[in-house]
Structure P
Amino acid sequence: MADNIVHVTDATFDEIVLKSDKPVLLDFSAEWCPPCKMLAPILEELAADYQDRMIVVHGDTDECRQAATGYKITAVPTLIIFKNGEEIERLLGLRSKQDLESAIDAVV
């Protein structure tokens, strides 16, 4: 993951995602998932582009099993935008940078 992307586990999920003072774009993905790998460079760009206004977080479903189960993640990649600890938007599957920017811009 890029320097601008924060890695989260079940142990750090609440502090990083739910208690963030900035909106959070959370990427639930898995190492074995080809679309997740294709999405990674787009997320790196978004993390750099929005670093002052949003936190981009990566959660591997193997390391965030409780969070993935709690948010009913059944497919990867699943992207969830949080604001003030609340889920605002959910995007499933590989998305273009433009699609993600539109969703982010509606929140930040």
Structure Q
Amino acid sequence: MESEARLVMIDGGLPTPVLQHQIVDSRGKLRRLDFAWPDEMVAAEYDSDAWHSGPEALRRDREKLAAVQDLGWTVVPIIADDVRRRPQLLINRIDAHLRSARAA
């Protein structure tokens, strides 16, 4: 699904994201972002049902999101429906965050 999401982004005219971009949070923990636009500090994270369900997954995801946001990043969550059913809305969401970051 991440490959499909990447193709939707590129076909939708977004700048090509950096895949699996690595950052280190304020506690020294390495974090990988599924899709990143480092100059704008915007990331998109694909949340699959299989990997991101259950109490432990929720805790892990929230911890990562907080750590990344604490560094000043904007994170756009993505699910399968965004990619397959609402690709233009996904493009618009990411594009709005990229534009906002460039204007700041």
Structure R
Amino acid sequence: MTISVPIRITRRETEPGRPAAIEIAWSDGATAVYSPRLLRDACPCATCREQRGAAQPKPLLPVLAPQETVPLAVTGMTPVGQYAYSIDFSDGHSSGIYTLDYLRELA
């Protein structure tokens, strides 16, 4: 079994005025585009996993959280060994370690 690895990672403008997405070209020929919101919502850190698993009460009146009023962006990606990336977001979150397998799964 051959493990697919990124051969190119680039920022990709999706629409004018929207934050750039991350495009990854994989060694098996596949290419995937990841929006900042997809990556942030799928953060694998313990805190985010716990929050996703907790029951959230429905608000009586939908109100945007402060972080939802500003477009979310990926501000940095740093390799973690040869198996993952740490991704920094414009909302200050940066504790998730995205393994290569997990990034492929999200594609």
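Some notes on this structure:
- When log10 I(q)/I(0) by the Debye sum over Cα atoms at q = 0.09, 0.20 Å⁻¹ is computed across structures P, Q, R, the figure -0.18, -1.01 traces back to P.
- When relative contact order in percent (Cα under 8 Å, 6 or more apart) is computed for each of P, Q, R, the largest belongs to: P
- If helix-only ellipticity at 222 nm (-39500 (n - 2.57) for each DSSP H run of 4 or more, over all residues; to 500) is computed and equals -14500, the structure in P, Q, R: Q
Any read-out appearing in this document is the output of simple, stated calculations on the displayed coordinates, not a laboratory observation. This one's a predicted model, so the numbers in the text were calculated from it and none came from an experiment.
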